[in-house]
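Listed after this line are the structures, all set down as structure tokens.
Each value in this text was obtained by applying a stated rule to the coordinates, not by laboratory testing. This is a predicted model, so every value here is computed, not measured.
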Structure I
């Protein structure tokens, strides 16, 4: 499973009083510059596990989550970054999950390839490591596939981390196979960025495995632009590309190709 965390800027840990003052400051001010700096400091402190419980116990998660409604993109981005670091903690995830739908909407509405969009995808990556909250992301699967098709390499890598996590859950298989992504087959090429290629192959391999394990998948449900058609129904172009990738110099690429071919 994929996880994402932002590295701390310093190794400085803060005491409870300092964290509480920051959280209170965040609640009290309407100044976006102060909000941004407070969120950056909280995000850095949240990179340390000892502070993750403290911030939760100080009701910091709901305060930071409230910043997701802020109309200033920089503030929203920094709030997402802070929640991302805080989401490395399982108990924190239980509280952060109430914001998943809002984070998905933020990813969908943010400018393509923007820092806000990437920050949202990083948080969704962590929140999708286990299958506990996958159901909350179902409605955003078409958006994820759109970003895979239209985004820059950085966006593609980030959204593939989410898609790989979702594809590991058999309950998500039909939702993912039904989603439309024109020209998805183009991702399976030796010229594609290795980090994209490997994740695209893992995504395909997971879905293939789930399909073999599950019975009763109704193929009539899928149209020609669907993931299903790319991987299964109209599989000749996909099979040709897989055969070519067997000669790829990267071991992990070849391993995933073999995994798909032997499903």
Structure II
């Protein structure tokens, strides 16, 4: 066979998304080959066309710049892209109409920390938000591997404002944790002239939704001691954000 890395038929090198950090270049796998890259059954390789891979890199570059705009400090909704372990492209936009301005599909698995399935977004802002969202799921999944956070009977009886179907408690906690991170992402962009209008609406919406779900979790009487500490921490963060003034029009839209 051909030497590894030549791209000949006998060897397909894994594509990567690269970005430069103060300590060097980071390469994140853009995995379109592994049979277990999906969340369900094994799937065949679906090699991205060169142009499609290049577009992923362009959108990723801009998303990294957006994430860097929040500064280097820690906080809800902030993410160092180097922490992402793999991005699995869902679908191939070369074979479908152009990507919409939002991410149509994204998902992650508790058994694959930092890896995420994402359909290529139509904007860097949408990708940056999705990276934050899915990494929040990864962090909570890691905690759930380490500590029992709730006593979940898996009955899907709870309302989640971001879904049409009822959720069990674990799903509810995942949503609250992920969207609190998303609210933090938008909070950091309230004063960014390029994104302030979108940020005002999404921040107002997600903080209200998350506080509603956190109240459900706190009154369910099914949280363990570590779980209660976690959810009470979310409540304190959200209560602080509810006091942050936002544009009145955005607030009215969020409350509809």
query = A value of -14500 was derived for helix-only ellipticity at 222 nm (-39500 (n - 2.57) for each DSSP H run of 4 or more, over all residues; to 500); which structure in I, II was it taken from?
reply = II
Parent structure of the calculated result 33, 22, 17, given that semi-axes √(5λ) of the Cα gyration tensor in Å is the read-out and I, II the choices = II
